[in-house]
Structure P
Amino acid sequence: MRRIMVMNAKGGCGKTTLATNIAGHYAAKGQDVILVDFDPQGCSMDWLSKRGKDRPAIRGIHARDPGRHLPENADLMVFDAPARVHAGELSQLLKITETVVLPVLPSPIDIDAANAFLKELQSSPPYKNKKVKVGLVANRVRDNTGMSYELDSFLDKKRLPYVAYLREAMNYIRAFMRGLAVSELPPYLAKKDWAQQKMLFDWLDSDASKP
């Protein structure tokens with residue numbers, strides 16, 4: 001079973017939006033998908049509760065629930081990691097995944113926080129032992145702004161795959177409010193976002209994203 005975790009210690013960077021879009025994309029392609037929500041607020045589960053019965057099914061697990069367990073009978077498990085994850089908890093989460101997608105917002109605070117978190121992640125045993133791969137995503141970017149260029153430069157200089165550049169768009173809000181992925185919106189609305197997301201999904205589908 002494939003395991004993908006969307007992770008960043010900084011809150012508000014779009015982890016839930018990215019996790020739900022990954023889950024919805026692969027469910028729409030016919031895969032059996034489990035979405036695991038580690039956030040105490042359960043935002044991924046809120047998204048899932050809005051998903052219509054006519055859409056490809058996604059199984060949901062709130063990982064903070066007592067007695068929960070992670071099943072093994074699926075094609076893909078997508079984890080929405082909690083914020084403020086560090087040290088031992090970080091290593092434990094990395095042990096249950098094989099691919100980390102790390103979104104970063106275009107702001108000085110987010111860039112500094114991502115830089116510190118990446119250093120901690122890269123010093124963790126699962127990463128040092130090559131048990132996990134990490135891909136970087138520029139998230140909620142406004143084109144042709146000073147911060148968009150700064151974020152692009154920051155991610156490009158990291159010795160990690162820079163796998164997607166996603167614009168700030170109402171489509172992500174429209175999709176979330178309906179329990180959809182942006183890839184499930186009609187092309188007249190989301191064609192530009194599909195093209196940007198394709199880079200992420202091409203990487204996730206490649207051997208380069210797997211340890």
Structure Q
Amino acid sequence: MSRKPGAIYRKLFSAFGPQHWWPAKSGFEVILGAILTQNTNWSNVEKALAALKQSGNLSADKLKRMPFKKLALLIRSAGFYNLKALRVKAFLKFFFDSYHGSLRRMRLVDKHTLRDQLLGVSGIGPETADSILLYALGKPVFVVDAYTRRILLRHRLIKAEDNYAAIQDFFTRSLKSDAKVFNEYHALLVKLGKDYCQKSKPKCKLCPLNDQKTTFN
């Protein structure tokens with residue numbers, strides 16, 4: 001397999017086609033999803049978002065005014081609901097204090113400034129911040145998740161000690177800075193991770209990236 005990110009992208013796109021991500025209907029919903037999906041799967045997040053929508057509270061202004069206990073109860077299906085309610089509230093405070101609750105205003109700010117600001121919000125780490133930047137704000141930032149790390153490790157493209165920034169650099173140093181490509185690339189890696197590169201019993205012989213058809217240790 002070629003070690004170049006561009007070649008990997010082309011092979012995955014040829015195998016899977018376009019993925020049409022992110023699975024949410026609005027920028028604010030993307031942000032909530034990025035926070036709620038920490039340490040859980042998307043199906044649980046969908047239940048939490050549905051509960052917020054059914055209650056008529058899926059908006060930044062309403063969630064800002066919502067009592068903490070009510071918010072925690074509504075997002076219970078996402079797991080760690082008290083902690084995640086705190087994180088949602090922390091983001092909302094930042095969102096209204098800095099941008100008056102306007103995603104349009106956020107989009108006017110450069111990605112480096114926004115990333116630094118988001119990383120200063122309690123409970124928002126690099127993956128969550130980059131997901132917000134890419135999927136909610138359309139900024140060209142490459143998202144690294146557990147699937148990405150696992151895939152690159154099994155193909156010996158990174159080292160076990162490589163951190164988030166080093167893995168992100170593997171992609172960004174040789175790819176054109178393009179939000180649409182980064183969006184699609186991340187979605188393709190998630191598809192590969194879910195369908196072939198599972199944590200246990202990976203399907204290495206069938207992996208679209210495995211030209212040699214050998215099994216990884």
Structure R
Amino acid sequence: MYLPAHFAETDVAVLHALMRAQPLGTWVTQGDDGLTVNHIPFYLDAAKGAHGTLIGHVARANPVWKSLTQPMPSVVVFQGPQAYVSPSWYPSKQADGKVVPTWNYAVVHAHGRPRAIEDRARLLDIVSVLTATHEAGQAAPWQVADAPDDFIDKLLGAIVGIEIPIERLSGKWKVSQNRPLADRLGTVAGLEAAGEGDAARMAEAVRRFIA
């Protein structure tokens with residue numbers, strides 16, 4: 001990833017926060033036919049390993065797990081807020097007109113060598129922790145134990161667990177740090193006026209870098 005120093009984010013707590021907030025990772029591996037891309041919701045176990053460990057699962061019918069018999073590099077991309085930035089939001093536009101549009105975004109790349117997990121007890125742990133994590137906000141959280149044992153056992157036979165100890169984390173927060181303060185303030189105002197969702201989250205990201 002092209003990473004100018006002024007866009008680099010090195011605070012592990014910040015990187016982990018984005019990964020938890022946007023757990024659907026784009027997982028890129030090298031297969032016999034070239035690069036393979038899968039989209040998988042991961043659970044981040046921050047206490048396991050130097051940079052944490054990503055845990056998820058794929059369908060047994062997905063051939064990606066069969067390529068993990070030998071250690072191989074892979075990367076999981078977690079995409080945070082992103083938004084178009086109009087040059088009309090910059091006060092400097094009125095000064096000299098030397099401005100152009102851009103795109104702001106925050107992203108984390110987690111590098112590691114994945115391994116496949118077929119042990120049933122471990123698979124049950126994986127689906128249980130993923131379920132508990134994503135059901136936590138529900139009024140009446142569903143639990144794996146709510147389903148019949150034989151039904152869950154059958155489904156466990158249809159998946160393979162994936163565990164990726166993170167060897168390296170890279171974070172890029174391209175959030176207008178290279179613009180003058182007045183333009184950053186104008187960007188925040190423009191994003192807030194654009195509405196909710198990613199625009200509002202990007203406004204918060206830009207504001208973080210305003211002294």
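Read-outs throughout are calculated quantities, based only on the coordinates presented, and are distinct from any laboratory measurement. Only a predicted model underlies this, so the values are computations on that prediction, with no experimental measurement involved. Cβ atoms are built from the backbone, for glycine too; each structure is taken alone.
Quick rundown of the values:
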| read-out | value |
| --- | --- |
| Read-out P(r) over Cα pairs in 5 Å bins from 0, in percent, for residues 7-86 alone, computed value 3, 15, 24, 22, 12, 8, 6, 6, 4, 1, structure in P, Q, R | Q |
| Ranking P, Q, R by mean count of other Cβ atoms within 10 Å over residues 159-166, the structure that comes out highest | R |
| Among P, Q, R, structure where helix-only ellipticity at 222 nm (-39500 (n - 2.57) for each DSSP H run of 4 or more, over all residues; to 500) as derived comes to -9000 | R |
| For P(r) over Cα pairs in 5 Å bins from 0, in percent computed as 1, 7, 14, 19, 17, 15, 12, 8, 5, 2, 0, 0, the structure of P, Q, R it came from | Q |
